[in-house]
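Each structure below is given as structure tokens.
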Structure P
Amino acid sequence: MANKVAFRRAPKQERGQRRIARILGAAAQEFARVGFDAATTNGIARRAKTSVGSLYQFFPNKGAILAALTEHYLNEIRAVHAVVLSAEAARLPLAAFFDQLVDLLAEFHTTHPGFLSLFYGSPTSAHLAAAAERLHRECVAGAEASIAARLPDLDPARRRLYATINVQVVKALLPLAAAAGPAGRAQVLAEIKKLLIRYMDGVAAEG
């Protein structure tokens, strides 16, 4: 992360790294609660239980915090994609594949409260917009690879279309599960899986 983000002072000790992690966690919560535009460095510092002066030791402004948080989220979600879109996952039965994919992505959204508002909301900066587009392309490429492993004879243009539709369905519906609360979350996730399984069963039947 440090090589992609212009820190005012790059953390060299573990204590500094922990402080940055705390600031980023607080920023994620603050951005999710009030939005990027309304969030302030003072509010982020209060939530991180640190002084605003300490925050400014590492980040020159709110935009720099957003850039660091964006790169942090990208690294975290890529680790999830490495599991759910791996060659091993593509060999799973279709129902097990979507069980794992939907459950792990939903868990990521639950444990990363700012991700949905930043990546699925309106872009708040050119840096974030570019990162969101990069993430989308990576997701589609991963979905394409998974489909190719199951349906190797599928026309590449159709494979790209089906991969894009899968990604868009997950992108559109996972926020609905997050908003459903504990009682409705499992039901929404089950319906997402059912939709994806039936769609890809239909694709396979078409040949």
Structure Q
Amino acid sequence: MPARVIVLAGPSGSGKSRLSERLERRFGWPTLRLDDFYRDGDEPGLPRIERGSNAGLVDWDHSGTWHCDDAVAALLDLCRTGATDVPVYSISESRRTGAQRLDLGGAEVFCAEGIFAPDVVAACRDAGVLEAAYCITQHRAVTFWRRLTRDLREHRKPPLVLLRRGVALARAQRDVVRRAVQAGCRVATGDRAYDEIVARHARNGQSDPRGLAR
């Protein structure tokens, strides 16, 4: 039986990874990290920020910095076969550093999360493998702070770049949410999405691969 995917979209720092980790702990569902399909920072033709204090830097929030076709191919392969090879990407180095095998281990549902997640919703729906699609969001001040502290902790980019980028992303958050909704995502906080998913699978009376009641 093909696996189905829960797509988690939303602004950077909104809680997508946190939600997917909660679902993995609850159900044993693995996660496909769509951000691992970023392009290397030295690839020619990457889109650049045109205005503001970060003008001239690669615009990592532009979908042109991302291998959408590769991500969709891996996602559908995971649904069909239960395993696929995925890249390992270093955001601090802006390049792929290797590859790994992602195996569902028999799980019938998995999550796919990332800032470009809306771009895979249509393909999943057309292939008949879409379980649900959410845009995870919260107040932009909370998102800004969580994103900044995470990026500083992980040394993703120089601090001043992260601060300036964070301000720009906070201003653009409504547009990010609007695009996700247009792609077919349901807007919810991480807690609300978690409760809805748990309730839906409890009603279905299913059990996860580890034998836990859903």
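Things worth noting here:
- A value of -26000 for helix-only ellipticity at 222 nm (-39500 (n - 2.57) for each DSSP H run of 4 or more, over all residues; to 500), calculated from one of P, Q, originates in structure P.
- Highest-scoring label, criterion being FRET efficiency 1/(1 + (r/R0)^6) of positions 81 and 137 (r between Cβ atoms, R0 = 25 Å, to 0.05), among P, Q: P
- Answer label among P, Q for the case where Rg and Dmax of the Cα atoms in Å, calculated from the coordinates, equals 17.1, 53: Q
- Origin of the value 0.55, where FRET efficiency 1/(1 + (r/R0)^6) of positions 129 and 185 (r between Cβ atoms, R0 = 30 Å, to 0.05) was derived from one of P, Q: P
- Comparison of P, Q - label where mean count of other Cβ atoms within 10 Å over residues 113-120 is highest: Q
- Taking relative contact order in percent (Cα under 8 Å, 6 or more apart) as the criterion, the largest value within structures P, Q is that of Q.
Here, each number is a calculation from the coordinates, and none is a lab measurement. What you see is a predicted model; the values in this text were computed from it and never measured. Cβ atoms are built from the backbone, for glycine too; each structure is taken alone.
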